[in-house]
Structures are given as structure tokens and as C-alpha cells.
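Multiple structures are listed underneath, in C-alpha cells.
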Structure I
């Protein structure tokens, strides 16, 4: 069974992370963070909404979190799906993972394991560690895609390299299913992806 734990980030943590990661933060979004941290959820939603309408992906993602988690509002998966999809289409890695989860569970949309896998894969390629874990698990199980143990080993290795402890545990379960040659190949694929990811980050930093 695919792990579903640790999928929804704590709202305060999300606010802090997004405020640090966004190089250019719209005034509405910044005001939304301040309102949220003062537990003024109505004001926070209003500010995030204004920023989200302007196409700001972090605000769209955060609105998705609010509606999925029921933060100061009733849980509304349809709204969560709408805002996650808007952010995901702008290559927001966390939103892509959350959108994949909603597809996998049929929350706010029809259940579709193929679409879930595709969005998990996009989030993985955009550096989301939990997305990488999910892709590894789904390749191992053949869930939403064809079973491929070599690719499963690759993605679990990548996820483990970037700090997910569950990935090491899950990868160990593949040790007896792959030959030493295949494991060596999978590790080479993982290292190749990691090099490309680091190069991409360096290029975007300049």
C-alpha cells in the first residue's frame, strides 16, 4: 500500500517555507501570511485569494492546503483540487504532489491512478522528496504505471538522498528482488538525476 502519512504539511510550516522560498512575494500574499500567524484566518484567506487570482503559485498552493486541511474553514476537496491544479500547472512541486494525492483518493475529482502517478512523477522531477518516495513505491507496486523495480530503486534512492528516512526502508525491501547488476544501474540512474537536479538549481540561482 502506498504511504499516505506526512502528506499535508503543517500550515505554519508551509507559511514559513513559502515566505523563505519565494524571491518576489506579492503584498497580498505577505499580508496573508501575517494574518494567518495571528490566527486571523478569514483575513488570511482573503489575502491569499487576491494573490492567487493574480496567478501566484504559492498562494494557490496555500489555499489548497487551507481547503484540504480545513484550516479555519470547512474541508472542501473540490476547492483544494482547483487551487492545487492551478499551482501544479505552474510547476509548483508540492502542489503537484498534493494534486496527485487527491487523484489517487478520488477527493474533489474522479479517482484516476494514472493521473495520480503522472503528477507524482512531475513533483518528483521538480524536487519534491515525498513525491520521489511515492513514485518509487508506485513503480514497485505497478500502481498507475507499469511495474518497474529498477526505476523504483532509482527513485527511492533519490528520495533517501534528499532526506526521507522511509525511502531507505522501502528500498531495502527491493534488495532481494534485484540483481547486483540492476542495483548498480539503478544507483547510476539516481546519481545522474541528482547531478542534473543540482545543475538545474545552480543555473536558476544565477
Structure II
């Protein structure tokens, strides 16, 4: 049986990336997809209605509906790919209140020192290592959310206190050191973990 060129050179699909999310995230994804489907149905009705109004060359309603349908289609495709390329594991933040603090893990509050290798400038940050998509900051405590799958979180997870590690971040090479690790309080979680939202999907 002859080998087909397409089969020989086809790049295999990457293994799904594990993403930790809060309970309810999968439901939010499903609801977002259903909302996009309903929006598309309404836009198709608008397109049909505009089509019935005559000359398509000057029919701006038809063109607007057509463009809007394409934008929704792109969002639906992007959401499909996001779901297909990731494996979602739901994690209850209540478990973060009592986790061991020997090494930095998901759910810990940590003070992290980052030294930029070229300039030797040092910066201190206080992060809550969170599930995917969290971006809030608590102005009262100064704690920022650091999603576990961000480049910096990937570099520091598993580190122990005062053990410098040389890492490559998007901004360049740096030395990161975890200066403290603790469990969050319930009040801090209440301030930082806002309502679950679907991921932002590009429509252009």
C-alpha cells in the first residue's frame, strides 16, 4: 500500500494541556457556546430580512449582518479549539486554606523576588497562585492573582523558600526567589476570586 504524502508530513495534534479551573468553569464554557449559537441564529434572521430588502450592493444591513455572523463564527471556532486543546480539572479553592506550605503550589500566597538578569534590578510581588483566567488584584492587601499556567507561575511552582532559580521569561532571563509561602485567608479569596467568566476570544 503506497504511503500518502499528507499522512507522512502531517504534524500530530499536541497533547491536551492541563488547566486547573474553579468549579462551574465547564458550565460557563458550555453556556457561552450556547449563547453564541443563539446569537448566530438571530443574526441569520437579520441577514435574511435584509436580503429581502433589495439591491445587495447598497444593502448595508445585509453586509453588517454578514460580517457579524463571521465574527460569531470565529469566536465559536476559537472556543472549540480552546476546549479541544485543553483538559480542564476543577479545583475547589476551599482546599487552599489548609495546604502544606513546604513548596509553592496552586492556591498559595507567595512573596516572589524577581531579579532581571541584564540589569540586576529586583522587584518584589505578592501573588495568589490561582486557577486559569484569574486576573484580579486586591488593592487593600496588594495581592495579585497569578494564573498557574502563566510563564512566571510555571517557573516558580514547586520551588522552596529562599532557593533562587534562573528562568527564561517572556521579558528575558531572570532569577526568581520565593521569599515566603502561606495559605490565603477566606477574606482574601472572597476579594480576589470574582465571578467566573468565559475566556476572551478574538473576533478579528
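All of the numbers you see were taken from the coordinates with simple rules; none came from a lab. Being a predicted model, the structure only gives us computed values, none of them experimental. Cβ atoms are built from the backbone, for glycine too; each structure is taken alone.
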From I, II, which structure was FRET efficiency 1/(1 + (r/R0)^6) of positions 64 and 176 (r between Cβ atoms, R0 = 35 Å, to 0.05) = 0.10 calculated on?
II
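Which one of I, II has P(r) over Cα pairs in 10 Å bins from 0, in percent, for residues 112-183 alone, as calculated from the coordinates, equal to 24, 55, 20, 1? Please report the intermediate quantities before stating the final value.
Values: I: 24, 55, 20, 1; II: 20, 53, 26, 1.
It traces back to I.
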As an exercise: Cα extents along the principal axes in Å, calculated from one structure in I, II, equals 57, 41, 25. Which structure is it?
I
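Ranked by mean count of other Cβ atoms within 10 Å over residues 32-39, which of I, II sits at the highest value?
When mean count of other Cβ atoms within 10 Å over residues 32-39 is calculated for I, II, structure I comes out on top.
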Computing helix-only ellipticity at 222 nm (-39500 (n - 2.57) for each DSSP H run of 4 or more, over all residues; to 500) gives -22500 for which of I, II?
I
To which of I, II does the computed value 0.50 (FRET efficiency 1/(1 + (r/R0)^6) of positions 48 and 104 (r between Cβ atoms, R0 = 25 Å, to 0.05)) belong?
I
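Here relative contact order in percent (Cα under 8 Å, 6 or more apart) has been calculated and equals 24, so which of I, II was it run on?
II
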